[in-house]
Structure P
Amino acid sequence: MPTIDPGTILPNLIFGGLALAVGIPIVINRKSLFLATVRNLGAMNRESSKAVSKMSSPFWLGAAGVAFIVIGLVMFAGAVFGMVQIAA
């Protein structure tokens, strides 16, 4: 197994935590975020608001939130493996 560069441990911890901190609220509040997006687009242009609301759904916001969570967990795993390699 290739070694993990020790210089990547701290960035993985920081950005992995940030990805988790962003992803979890997106998954929890996906419906209200979607409605707010459609409402804000309606203030700009009603036709684009209708087009966005027809073609998308809160599911895709949830999928993006899950992607953030997975990325955060992978980054944390990389940091943990790097710390274990340094300790060994």
Structure Q
Amino acid sequence: MKTVLKISKVINILALCCLIGLAYGLVLTGILQVLAAILFFIAFPKEKLIYIYFAFVAFFFLVWEGNPFGWQFIFPLGLMILLTYTIHTKKI
């Protein structure tokens, strides 16, 4: 469990570093953060914040109309903050 948490933290940090790549970086950031969230969920299935994260991810994809510059892109910033907070404040 400790190892999975460390791996999840490293993936999250790498994902945040990918933001430098702008449009492509945003896609890679999203993929890596969902991967980090899945690993975190496997390690800590009772953590409530991870369920909130997945609910907002699902909501984002439900309302997203494919427009890369729409109002929906407020959500990824919030998702990044929520997942980073969830992973990095978890005490074992």
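Where a number appears in this text, it was derived from the coordinates with a stated rule and is not lab data. Computed from a predicted structure; not experimentally measured. Cβ atoms are built from the backbone, for glycine too; each structure is taken alone.
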> From which structure (P, Q) was distance in nm of label points 7 Å out along Cα→Cβ at positions 39 and 71 calculated, if the value obtained is 2.7?
Replying inline: P
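When distance in nm of label points 7 Å out along Cα→Cβ at positions 55 and 79 is calculated, the result is 3.7; to which of the structures P, Q does this value belong? Before the final figure, lay out each step's value.
Details: P: 3.7; Q: 1.6.
Attributed to the structure labelled P.
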> Looking at structures P, Q, which one was Cα extents along the principal axes in Å calculated from, given that it came out as 40, 25, 16?
Replying inline: Q
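Rank structures P, Q by FRET efficiency 1/(1 + (r/R0)^6) of positions 7 and 31 (r between Cβ atoms, R0 = 41 Å, to 0.05) and report only the one at the top, that is, the highest. Write down the numbers at each step before the final one.
Numbers: P: 0.50; Q: 1.00.
Of structures P, Q, the maximum of FRET efficiency 1/(1 + (r/R0)^6) of positions 7 and 31 (r between Cβ atoms, R0 = 41 Å, to 0.05) occurs in Q.
Starting from the value 32: which structure in P, Q was relative contact order in percent (Cα under 8 Å, 6 or more apart) calculated from? Intermediate results must be reported in sequence, preceding the final value.
Details: P: 53; Q: 32.
Derived from the structure labelled Q.
Of the structures labelled P, Q, one was used to calculate helix-only ellipticity at 222 nm (-39500 (n - 2.57) for each DSSP H run of 4 or more, over all residues; to 500), giving -29000. Name it. Before the final figure, lay out the partial values.
Details: P: -29000; Q: -25000.
Working through the options, I get structure P.
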